[in-house]
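In structure tokens below, several structures.
Please treat every number below as a calculation from the coordinates, not as lab data. Predicted model only: the values in this text are computed from it and were never measured. Cβ atoms are built from the backbone, for glycine too; each structure is taken alone.
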Structure I
Amino acid sequence: MADIGLLASEFEDRELLCGLLAEMGHLTRGSSGFEEVLEFARERKPRAFVIVDGGGVDAEIMLRELLRAFPLLAVVVALKVRDAGRAVALMRVGAAEVVAPPWTREELQASVSKSLRFQGTVISPARVAPLRRSPLWYTLAAGLFFALGLGAASIKRAQRERIAAQARTDRWDLPIRHPAGLTFDGQSLWVVEWFTQSFYALSTEDTTVKVVRHLTAETPVAAVFTGESMWTVSADGTVMRRMRDDALTPLARYPSVAPNSAGVAFDGLYLWTLDARAKVLRKHLLDSQLSVLATYEWRGVKAAGLVFDGSTLWTLDAAERRLIRHNLERPDETVDSMSLPEYASGQYAPTGAAWDGMRFWTVGEDKDAKAPARLLRHTQKSK
């Protein structure tokens, strides 16, 4: 008998599989959400998990997350649709076994039993006799320790000096007054303008307007591009996935998943949103509901932007006039920051940030909204 976790979005699937596993003598806990799964795994330390692929659950994403947290856990995936290619893909990312429909007690028992037998090996280090060290060895070790300490201090000092010594920043006035966000699609910068409900695609060479896209029924505040899609966030917290065509044709709508949004970013696997009022970063699965996988406290003053630079997340703090670098694994931890002295006068307030693959851009709004919005290209590069 073993503790086994179960993740299935549909009640009927949970009921069926819980019954089959109970007949085999296992204690099973069925869950519909990933947060419940993680909580159960931490509390009960189950020997195996069963994940149903389908019905709103992407087993591949869930499998990666579960194995990242518990590398030796045996995970069996139950397919809702027979698909050999899908089964191979799931085995490649770490599934111990894949069960095809229709699910029977015999097939499930064979897969679960096999997974439990090959769950993982505990490796214990062999005891070895301590080595005798000479006085010279300790002297050399101490010297190396101090040399490394001095080297690290020098590197940190040089980093601080580079950040403090901001070079000349290029700037342009834009034909808009109320920017709400900024993003990059791989070729052009896109400014989000909430007042006219529009998106402006700008050349990175001279910031000339290449394209204007207007939304008639929404007030956009943020946007990001992912492959073939454009994701937009409205003032009411609705996220839309769109085609990258002339009409920005809607493909999917997710109501109220990004309230009080100050920015949206994509790290190659997850969508991130920044809630300016609650001061939290949300990590979303790209599933049918944009489910929130985790939330992290944001410790800035006034959130104004969110951007991914290819390796980690940065947020824009309008009050502190700086970009804040976060630990991607634990985004509530601040790794570094980059000051934006171009906004020191207070005439402009930064309202969005983007990364073009080499450097940061920001867009700012005049404090009285009487002058044109300003676009700035920063020569300080991400480290």
Structure II
Amino acid sequence: MKFSELQITIRSFLEQRHYFFITYFLFFLGFFVFPSTHWHNNFFYGIILFPYLVTLQLKRIRLICRPNIWLLSMFLGGYMCLTLLWADNAVFKDYVYYLRRLVYLFVFLSLTIELVLRYPKFIDYLFIFLFWVATITGIASILWFYSSCSFPKDRLFFIGDQVQNPVVGASVYGMITLVCFFHVLKTKESYVWIYTGLSVVILFSVALTQSRGPLGALLITFLIGAVLTRNKKLLASVLCVILIGGLMFFYIEGFKGIIIKRGLSYRYEIFQKTLPKIKEALIFGKGISTDNTLIMADGSKWNHPHNVYLGTTLYGGLIGLFLLLILQALALWEGFLCFLRENDFTYTALLLFAFICITVTDYRVISHPDAIWIYFWLPLALLAAKRISSDKAVKSFYQGID
């Protein structure tokens, strides 16, 4: 038997048993419940990545790579890996380290697109699944964390290792909050009060992280969404939150202290120290593997800028930043077209939220399986799939897989 025939046989066997559908959902569940990032990543490498690559055919790649979002994502990742050529002291290990991450991203984006094309209700299933996972783990996290910590003084840490950082956790659960309000509540009208109440629980868990960046991103996204969708109830709710928050800030010292006690959390100083480094290699960047440790005035060390835009410019120069911004602009345009075509603001909301959140967390978009895959890459992958879901050649291929 030829290798190509063996590939088809194995893939057919896996597809008939919905292998990738099931493991994909288990992979997402792992972000919220796995106590070890190492365990979670190994699950992706062994259970998803290896079987997917072994059974991947050239024809599938030709279909998957049609969306411009997919192409630009791969081009951005490829360019950032290319910066290794001029990075300081880059060794063979660095090439293996970062090129592997490009493969990880390729598999994640490609598999997501394939699942959307193969299962017509996949996006609905995924969003409902994320909603219930966030609800259950959000409640469990609140009960677990505040059983030994001061409520609500201490910042909430979620139970999953991948989302224990309060800012990262707020970004992931905040993203799911948007899914709740702009998608789940529209598709579950019969149980609207139940889902509304549970959505508020998720939003409450985000608020307990006291992560100002994601919370600000949520307010901005909800405000824009309320205006564009002409949702008067949502607009009134957002304005009330802003008004009440403003009054609490000025008249309640404890609340004001929570907001300002951390100041800018070194971010302004990080920006000041990163900018001169950017100017040293303005066009092409310093290279993704270059050590750019930043030492603050108080002696503390930070090994990255805590800002994807700054990090992309630092490591990839203006070219890297340009590629990132072009990808974002294209995705927003696709999301807006989806909103006009289907009256579904979900994707635009997720993109706006993600593009704001990455100003206060992380530093590069090419990584091992990480939380940024949920709130940044997942919306891009879903939009890329929707872009080609009506293509006749694509529909013909995936509808005939069974």
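Side notes on the structure shown:
- Among I, II, structure where distance in nm of label points 7 Å out along Cα→Cβ at positions 2 and 42 as derived comes to 2.3: I
- Among candidates I, II, the computation of helix-only ellipticity at 222 nm (-39500 (n - 2.57) for each DSSP H run of 4 or more, over all residues; to 500) that gave -7500 used structure I.
- Of structures I, II, the largest value of relative contact order in percent (Cα under 8 Å, 6 or more apart) belongs to II.
- Structure with the greatest value (metric FRET efficiency 1/(1 + (r/R0)^6) of positions 66 and 306 (r between Cβ atoms, R0 = 25 Å, to 0.05), set I, II): I
- At a computed 183 (volume of the Cα convex hull per residue in Å³), which of I, II: I
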